[in-house]
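In what follows, structures are represented as structure tokens.
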Structure P
Amino acid sequence: MMNYKIAIFSNSTKILEQELDVGTYILGRSQTADIRLDIPEVSRKHLEIIVDENGIILTNLSSHGSFWNKKVIQPGFCLQPDMEIALGKNTFLKNISEIGDSDETNIASAIPAVMQFLKATKKCDANESDSEELFFEEVNQIDSTFATDVMKTRIANVDELRQLRIQDSRKKSLKLGLTALGFASVIALLIVLYSVSFTTVENTLTWPCDKNGQFLGNFIESQIGSFSTGQFSLSVPFINGVSSVVKKNDSIIVNTRFGKNGDVPLRIIVLRERNCHNISKSLKDLFIETLSKEQKKDKQMTYSALSDLFYMGNDNGIPCYGTDYTKKDDQGLSWAGYAIAFRNGQDLFVRFAEVPLSEKSRAFESISAIPFLKFSPTFVETVWDGAETIISGETEDLLSEINKHLAKQAPFEWQRTYLLITTVLARAQTQNNLILEKQALDLLRILRRQQKKWYNSQKRNFFQAELERKDTRNIIELCKTVFSSPKDLRYQMLRRNRWE
């Protein structure tokens with residue numbers, strides 16, 4: 001059994017030590033944080049800590065990141081004893097939990113009893129070599145109900161003494177054998193209980209780990225490129241010799257394993273549909289169309305109502321919809337999973353993550369929260385959610401107006417600037433004009449960088465005003481006016497009174 005405990009170190013000095021009961025904790029600078037750290041480099045809500053019988057599970061909530069071995073931790077990170085997580089340049093969180101030793105103590109306490117038993121065995125052997133006089137002293141002490149008439153009336157002869165000694169020796173040997181068997185059974189039972197205590201069943205499945213506690217995973221290139229080429233990759237659990245990948249023109253299928261011990265089948269599928277006619281349709285409609293096509297392939301597939309719009313990535317974010325579903329494969333096996341859809345212009349992507357239906361209760365929380373995708377900053381910076389609104393005019397005139405807006409860097413004109421850029425992008429992809437598409441994407445990148453710079457400056461102003469106990473409402477309302485499109489992550493965050 002684990003006694004969960006963490007410590008916080010700042011500039012190599014321990015500033016906090018806290019025991020954790022089973023539950024969920026938020027760590028950060030916020031006044032409402034469960035574990036509050038008044039350290040500037042720590043975000044207001046920096047880290048989510050989930051404690052259960054499986055251990056301490058971490059999820060990064062900060063745009064600055066939480067690092068282990070100089071890498072940002074992924075959702076569902078399992079914090080092992082003595083592991084250190086960097087929350088900033090000089091701030092670290094360490095798992096200082098200790099393993100209970102009750103089982104080891106029980107085993108150790110059995111050792112003196114075994115030694116005493118061995119000494120008793122030697123003593124019994126020595127007694128057999130005692131003189132006949134000592135033997136008769138022991139016989140005379142036997143209760144009269146068990147003594148023979150011969151022993152009461154006369155001295156036994158040599159043959160009788162030998163026979164009695166043999167019978168007595170057999171009784172002692174049987175008694176010693178039964179005692180030894182009892183001790184061996186108790187020790188074996190303690191060993192079994194000690195082993196079982198460290199092989200508990202996961203209530204919520206987590207990412208598989210090797211025997212050293214390292215996560216087992218791999219990056220797989222998507223249909224349009226990889227994280228290293230400015231696109232995105234699949235980030236999946238991967239066990240050598242067990243996991244497999246099948247790539248086709250517009251689909252990727254990964255068969256792998258999930259759970260800490262890698263004992264639950266997991267299938268991840270990414271479909272891509274490229275069609276210039278998709279540009280004018282909404283993401284929600286495209287997602288429903290794709291699910292309907294999958295239902296035609298599998299008549300027993302059912303899916304729930306779509307989730308509210310949510311986002312992946314940082315800054316402007318990538319708009320997504322999700323839904324849970326059940327299905328049957330060609331072998332008649334039932335599966336339960338969670339699907340998410342996102343797009344980039346004419347490209348629609350749908351990711352399915354599914355486990356056997358019998359494992360739904362243990363796996364659903366993880367497969368619905370983990371995207372199994374890793375987006376590059378370049379992809380997030382240039383992603384665009386189609387062009388449902390088209391602005392009329394000559395392409396050259398639209399480009400000229402975009403450049404004027406960007407040169408002025410006027411936040412209140414950003415909404416129209418974005419519509420102008422997506423109009424040009426829609427024309428470029430419809431006409432398959434790669435030069436025009438690249439030009440429009442460069443302009444979109446400039447717009448996104450201006451927005452990011454301005455947003456971060458307002459965030460700094462907000463926190464400075466809070467420190468000085470000034471009114472922050474004007475800053476919030478200004479940002480809400482500038483970021484008024486629901487297709488931008490910052491729109492949602494500001495309306496939840498959050499900056500990150």
Structure Q
Amino acid sequence: MIKKKWEFNSKVFSTITLVFVVCCFMSTSLWAGYCESWGDNYYLWITRVKVADLDNSSGQDDDGDYGGYGDYTNLTAHLIQGKTYSISLENNLGWNPLYWKIWIDYNGDKDFEDECEEVLSGSGGYIVRGTITVPCCTITGDTRMRVSMGSSPVNPIPPCGFIGNGEVEDYTVNITCNVGYNDVFCSTSTSAYRRAQPFTMPEDGTITSVTMYHEAGTGSDHMILAVYDGWGSPQNRIAVTPSTLVSTSPGWQTIDLESPVVVQCGTPIWLAWVYENNPGIRYQTGAPGRYEPGEDKTWPYMPDPFGSGTQADYIYSIYANYTPGGGEPTYKYLGYGYTKVFGQTSLSSNIQAVHVTMPENGTIRSLTMYHNSGGSGNNMRLGVYDGGASAPQDLLSEGGTPVATYACWQTIKLDPAVPVMGGTTIWLAWCYDINPGIRIRFCSGGSFQSDSTGCPLLDPFGSGKLKNDIFMIYATYTVD
């Protein structure tokens with residue numbers, strides 16, 4: 001139990017007691033029906049409830065069978081596991097003391113009887129302000145919050161039934177896990193450039209939405225948020241929101257992804273944004289910082305892949321919301337070097353390929369390769385070949401792009417994507433007009449070098465020889 005001094009308006013001063021307990025719960029079904037609760041609000045009622053981003057002003061409520069109850073479950077407070085939130089409660093009379101309780105159904109079992117679910121208990125006058133902390137092991141998604149205020153100093157306010165003089169209000173809370181920065185940083189940027197902020201997925205989870213803090217919008221401008229994968233820089237766009245009007249109120253704005261994406265623990269993700277007219281977004285210095293593309297920088301571009309660019313040591317108030325678990329990752333990776341940059345460099349002008357074995361049935365969507373800084377006017381092509389472990393044979397799909405003028409991973413989408421059966425050997429191949437320097441490591445029989453040089457990729461691959469090297473290249477695929 002934590003005793004804590006609370007702040008009130010100039011008319012009232014008192015102390016309130018909060019009980020914080022961190023518990024773990026098992027999920028159950030939602031909205032099976034909660035007990036009724038009501039008060040006699042002829043003289044006394046709740047006038048305002050503020051919890052996190054929920055702010056509701058109300059009068060005498062007469063919902064339910066008996067009155068003295070307000071059903072505000074159409075209003076939602078968005079909470080994040082492990083975070084602390086401000087609460088402000090107001091009433092119409094300011095009697096001192098008045099008694100308040102708040103319950104949250106943290107385990108979704110349709111009652112408020114569990115040990116941790118009474119999140120506030122205390123007394124005060126016109127206005128009571130304080131905080132609650134959300135446990136780290138609650139259910140995620142929507143659940144119920146009950147706010148009750150009464151005048152009796154003798155009988156504790158119950159979560160169900162008649163509470164005496166006073167009033168009861170019910171709300172919805174939405175609880176999520178998140179990854180990102182959920183602090184409101186002090187500096188403001190109005191840059192029109194598309195950018196992305198890197199994070200690492202802390203556990204297996206399904207990302208459902210992205211939330212970003214911004215100043216008030218005009219009511220006519222739009223924004224797009226997205227999730228990219230990529231080691232070292234953003235690469236494949238793995239999820240995106242629809243174009244959405246920027247809220248006319250300053251604060252956090254959450255936008256659901258068009259399709260949720262399952263991401264494995266430890267996978268790097270990049271949360272990206274672009275505004276039609278940036279109203280002001282919050283940032284501070286920090287690393288690893290945001291990434292900015294070299295082209296297609298402004299509205300309405302949120303391309304796939306992200307595009308090569310540069311990184312700077314600034315971090316932004318943006319985070320992704322996810323539910324733990326979710327099964328197979330939506331996107332998987334197959335190849336070499338994507339978790340660690342190899343130390344040696346090859347400048348060979350020959351067309352080359354490395355072989356990998358498809359671990360399961362899947363469809364290869366893109367290829368990504370790391371190279372040193374390239375010159376202007378230089379181009380590269382990446383492709384997938386079939387063939388056994390001894391040599392690549394027929395070209396299945398390929399794509400090309402100009403070589404970035406700085407060292408980076410560069411992704412090329414395959415058109416068409418390549419379906420591959422589990423257990424099949426495939427070859428990931430590349431060619432450059434002028435090789436800018438690609439990273440290499442010794443590995444017995446790891447690659448095949450063509451007798452041909454330069455671009456384009458040949459079909460079939462042609463003659464050459466096996467070599468004892470592997471290179472930094474990988475395929476991104478989805479499971480069939």
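One of P, Q was used to compute mean projected area of the Cα convex hull in nm², and the answer was 38.0. Which one was it? Computing mean projected area of the Cα convex hull in nm² on every structure in P, Q gives 38.0 only for P. Check the numbers for FRET efficiency 1/(1 + (r/R0)^6) of positions 370 and 410 (r between Cβ atoms, R0 = 30 Å, to 0.05) across P, Q and tell me which is largest. Comparing P, Q by FRET efficiency 1/(1 + (r/R0)^6) of positions 370 and 410 (r between Cβ atoms, R0 = 30 Å, to 0.05), the maximum is at Q.
Identify the structure, out of P, Q, from whose coordinates Cα extents along the principal axes in Å, for residues 282-385 alone was calculated to give 42, 28, 22. Of the options listed, only P reproduces it. When distance in nm of label points 7 Å out along Cα→Cβ at positions 338 and 362 is calculated for each of structures P, Q, structure P gives the greatest result. When relative contact order in percent (Cα under 8 Å, 6 or more apart) is calculated for each of structures P, Q, structure Q gives the greatest result. Work out which structure the value 0.90 belongs to, where FRET efficiency 1/(1 + (r/R0)^6) of positions 178 and 266 (r between Cβ atoms, R0 = 25 Å, to 0.05) was derived from one of P, Q. The read-out was computed on structure Q.
Identify the structure, out of P, Q, from whose coordinates helix-only ellipticity at 222 nm (-39500 (n - 2.57) for each DSSP H run of 4 or more, over all residues; to 500) was calculated to give -12500. For helix-only ellipticity at 222 nm (-39500 (n - 2.57) for each DSSP H run of 4 or more, over all residues; to 500), the value -12500 is produced by structure P.
None of the figures in this text is laboratory data; all of them are computed from the coordinates on show. Just so you know, these numbers come straight off a predicted model, no measurement behind them. Cβ atoms are built from the backbone, for glycine too; each structure is taken alone.
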